[in-house]
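Nothing in this text is a laboratory measurement; each read-out follows from the coordinates by a stated rule. This is a predicted model, so every value here is computed, not measured. Cβ atoms are built from the backbone, for glycine too; each structure is taken alone.
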Structure 1
Amino acid sequence: MPAANFMSARLIINADDFGLTAGINRAIAELHDAGAITSATLMADGSEFLGAVEIARARPSLSVGCHIVLVDGMPISAPEDIPTLIGADGKSFRVSLAEFVIDALLGRIRETDVLRETAAQVQKLQRAGIDITHLDTHKHTHLFPVIARPLLHVAERCSIGAVRNPFEQPWSMQGGMLRQLQVHALRYFHSQFFSLPQIRSGVVTTTEGTIGISATGNLNPATLARTLASMPEGTWELVCHPGYNDEDLELAPTRLREERNIERLTLLDAAQKFSQPNPPQFIHYGQLGVYSVKRELGQYILPTGYEKVL
């Protein structure tokens, strides 16, 4: 890996899709134990949710967030209670991200439905005893204001002090021209996101940016090295999707299969290199935001998951 001056950089390495399969859970546990990831976001509707909860409870140093799923998955709420989030089959979310984006932009998704489903997913984790340190969304849907507004409302009401910054920086762009143009175009919503009251006031905090969005499906040793070598000072999140490409993954609703195993091996190798001089300061989401000091002092009161949100 090229030498870089990491002295003033702080890095959160967050694995998405915790709870999706047993192989993904195993990879997240393995990588955290090796010092390769610091945080993970848990899917409330994942088929291996309980296994993920068990892994999280056994690793208090692993910061666990909620990976809010509003597209390409199953809801926690009754479909009739969130009709504008439900797809053509009448029971699951839209499969197509493009369809979701169009409907969001055209005002066909009600914020009350997003609020209800987000609260249901968050409180399922809290009722399982998970200390939720942060929120993010499957396929980064909270970069759209109609999703971000209710998401941040839930974060505030449920004592969650951090959220993923859904915007990638120009210096960390990877992938082909089309992918980069898409990421650039979505920065149109950047100022609206940072104008939301919870972000502006600091009630819910975030990082300077997220690394690895444009490299999704292509996070290998070369792309990771280029990205980290370009990392400036500040607090950043590297988003990753490690896992084992096993039979369970073949049945899961995901386009990332062998790519997950490549990411797992890439991160394991990088963890050894991070022990060399001048690594970035590794932190997790529990060390950010208004609740970080209370956590450090052991004074943070874990929400029960039954608090009034709506």
Structure 2
Amino acid sequence: MKLFIVAAALTIAHVSLATQFPDAPTGFDNKTNGIVDDTTHQADQMKFDEVEQLSDGLGPLYNAQSCRECHQSPVSGAASQVTELRVGHRGPDGRFRTPDIPIAHGAEVINGRSLVNDRAICPNAAFPDKEIQERVPETETIRTLRLSLSLLGDGFVEAVADQTLIDLSKQQCKSSHGKICGQILYVPIVEAPGQMGVGRFGWKDQHASLLSFAGDAYLNEMGITNRLQPSEVTNLCNSTSEPKDKPGADGLSDIDRFARFIRATKAPARDSQLANSVAAKKGLGLFDKIGCATCHVETLTTAPAGTKIHGGTFTIPSALGSLT
């Protein structure tokens, strides 16, 4: 997916010089960070990589047939080389408005979302006379392509306390004398109705938890409804009951496995050879000198193991807690 903006999330905490925390594990080896064993992690990755079919509930509108399709460079869960289209227009007040996109020759109008899905399942053998491909009307003059970003290490981003983000925002404002003030976005935690958290996932930081994010992506990127997102974008060409993502014998749905896979990934590894070059060291000094580090702080620390987050629906395990 769309997957997500981490610029704010990855720039989140100042670590006291008096306190030393272990470094979070890094690497592009498809190995677990310790939250689960490697066998479980590999099984979750297989689900993340699985190509969805019509029988699985793919569509009616969708962008990809697997999570990996948009998160695979250089390994599963990493960045994307696939773009998605977002469109809209300015209203009379000059503010952005989402598009109205007619499908099925005007039989239905898709609205309330800026995403335009690249693919559709109709016409097909079951619905030979339905044509539901989305096409952008000329009225939608604002158009942009987005790349899905890396999900690697997002379990650590999720484990950073809300207060750390809040404090960083305040510190930015104070140290820059009001010139740079990070904006905190409180968003609903979908799996904990009525609970809010500091957003850090999604292109607009619209999700605070990886489970919320996974449910959103499953619906909007593959058209597969789930317990967190039970309603289709359109019911045209849809012949299966909702939600399509149902629990397996172990009680886990696909979105649970996606979230667990992401939480168990290691953080992206630094290119040590490049980082130790003369040019990179000079660039680091300049980066700090001109104030880039005001937003992109050098380190962040996750909350302690045992901390309950997302309205008590997730407890930070030792593999994610108190790490730099």
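Side notes on the structure shown:
- Distance in nm of label points 7 Å out along Cα→Cβ at positions 208 and 272 from the coordinates reads 3.8; which among 1, 2: 2
- Structure (1, 2) behind the derived value -6500 of helix-only ellipticity at 222 nm (-39500 (n - 2.57) for each DSSP H run of 4 or more, over all residues; to 500): 2
- Parent structure of the calculated result 15, given that percent of Cα pairs over 34 Å apart is the read-out and 1, 2 the choices: 1
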